[in-house]
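Trainee: In structure tokens below, several structures.
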Structure I
């Protein structure tokens, strides 16, 4: 049996294990990768590979960046910073039609700058914004759709945990990925705001205008975002200036967030303990995905399947952007049926070499794949953000929430199209650093 066929069978078995047995992605990748390596080489070589590669990876000092940025996000999540962000955005935009929904997107954008998790962003803003929008008579579909989609900004805006994992898996600069994610996240937020604005212009009953706020109160409310901006500038600005590494940035971000929330008295002991526990749980899940990806990636590498796919596809007599479109469709469909992060980790060993063979910039390509996969968090049937919001508003049916995100999905597609047509939007800041 040829090595290529073994690699293909391994992928088929992996998806069969995932969908038929419901095994977690990390465990499934590790099991199939180990068994495949045993078949291609030997059992002894597979055992040695697992021990050596996992030890080499997890003994790296730089890997601590993942729990550090996760902890920074959960400290912000449990300390009430998000409420101040929402109040500031509300005072500036609440008097518009759909203003509360726009304020939610604005607060999502700011909170994502220190959180890095789409589910934490959705849960935090849902807790704060949904009661307010209900109070002012907002359509529940618009309200829930805004919270669901706004949470996706946490995956793109640095310090995104997803970008960290992609950087580690593809040996790309985490600093460049962070910087590359800033403008796309801002662009996506603007498109979400325009979506809300257009919907409320067509049907004003979706989001009635709220009470006006004086200019004095608006300016005064800006103090509510200073802490978040300070943390973001300290972490990302330090990376941009080359003052410290991503790991050092994570440690400084955690320390500064802890000091700010402790001094202001918003972080309780219970909130601190919950932050540690939640960070431990999420970090273990992420590390298991990384471990599975390492083992499965080694199996695919020894079969040379990714490189053969890259060589075959790049030689096809079709434009590279046609191939890119098919790759993005695979990610979009896969994200609908699997956890988006798990699907990304699973497929990067196959599709990243393909992107390089097609001549795409690795930083730009990583951002595009991240954005498409992120759409899986808001699409049925797996969309994790949808179930987060469903838990906050149990009286709303899943069908209503699924329908509510359709217009925002269109905004995501438009954003990706813009980034493909104008790749400099992604690469402008990283190239400035170079």
Structure II
């Protein structure tokens, strides 16, 4: 059983959902960071579709991610996908993007770029010599930390572009490019309800820090390819370019005139194509009136397929990539585990008040039945060991964890010395919920 539930219980759940007047589905990173994350999310969407819970008030599947611009970064990914759902291997898509960006089509790659795990493989194999790490702290957040540290040591040149110079990743950098933070630059983001929002600059960045756009422009100038960014003169100019790229795609927001409309409207949801009734109203008045603020996808029963019909996506479940066994009998789950800490601690770990609220993030949550089997009591020092490494933490005995599983906060810097470097087939997101571990009292030293 892939879910751990008998089929009858799953059928009861589906029947209860179908019988309800309306059901809204919500999930967070526990789904998105599984070894079949995309297919799990699609199974939830399939259930919503099957029970009529899409396109009506109070219904719909909703993924809650960890950052306010998670949707924006996905829609405009240019690593493994071409802007707005286009395909690098499609000649028509390449031609269209080249024209919209005013660049020679030969500069658009004919195949998708590497996913992050594939980039690291290429560094380890010597096919990539340098890394430019922007706005992320993978030494803390990436699975199998020991291996990532070896990869960074092997790279001939590592650049870290961040607003903090003392992150775990920055310690491996040959060059640090100081970047402006939130409130020190302008830009837009797209949140989980498809709303494009505007962020205004409220103060200048400190010291030599620059907005990311300006850093990219400076590097392009040094490399002799500044002409490729000649139209990228300001954040709003970039927004206009992205707007053109969105035209004719599901996330079309070509009807937004610019920053002023976003600001006066309090944000605008896509789709918002040029010429649509809502866009006509907004462009006539300069903003989107209150009655048009929220618009529901699929209310008309039309879906993003040529025939307008929805599709069910089904795939057989796969076994855990590292199932528990006699040596490593528990499945390690990781995730947000503290009200006072956030992600890789770059900011929250430096706040004295938050440190007092959460003084010791280094703990492993254990089910009471498993604690008895381990001979462990609440507060005991224990060793958590996987096939990749081991750490010593305090045990917290709690019914919040299912028997057979243990939980550790991803904020703890050493947690990812244990995790398994396995990635979802489609999203290439790490499967942080898949490592087999042992939990035991530490052996006396010597």
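Trainee: Please state which of the structures I, II yields 0.10 when FRET efficiency 1/(1 + (r/R0)^6) of positions 144 and 312 (r between Cβ atoms, R0 = 30 Å, to 0.05) is computed from it.
Mentor: On the way: I: 0.10; II: 0.30.
Derived from I, not from the others.
Trainee: Moving to a separate point now. For the read-out mean count of other Cβ atoms within 10 Å over residues 176-183, a value of 23.8 was computed from one structure; give its label from I, II. Please list the in-between numbers first.
Mentor: On the way: I: 23.8; II: 17.1.
The structure behind it is I.
Trainee: P(r) over Cα pairs in 10 Å bins from 0, in percent was computed and gave 5, 21, 31, 26, 13, 4, 1, 0; which structure, I, II, did it come from?
Mentor: Details: I: 5, 21, 31, 26, 13, 4, 1, 0; II: 4, 16, 26, 27, 19, 7, 1, 0.
The structure behind it is I.
Trainee: Using helix-only ellipticity at 222 nm (-39500 (n - 2.57) for each DSSP H run of 4 or more, over all residues; to 500) as the calculated read-out, with -25500 as its value, let me know the right label among I, II. Spell out each step's value before the answer.
Mentor: Details: I: -25500; II: -7500.
It must be structure I, since only it matches.
Trainee: For Cα Rg over 2.2 N^0.38 Å, for residues 48-159 alone, which of the structures I, II scores highest? Write down the numbers at each step before the final one.
Mentor: Values: I: 1.33; II: 1.42.
With respect to Cα Rg over 2.2 N^0.38 Å, for residues 48-159 alone, the highest-scoring structure among I, II is II.
Trainee: To test your reading of the models, identify which of I, II gives 25 for relative contact order in percent (Cα under 8 Å, 6 or more apart) when calculated. Mind dumping the intermediate values first?
Mentor: Numbers: I: 25; II: 16.
It was calculated from structure I.
Every number here is computed from the coordinates shown, using simple stated rules; none is lab data. A quick note: this is a predicted structure, and the numbers were derived from the prediction, not measured. Cβ atoms are built from the backbone, for glycine too; each structure is taken alone.
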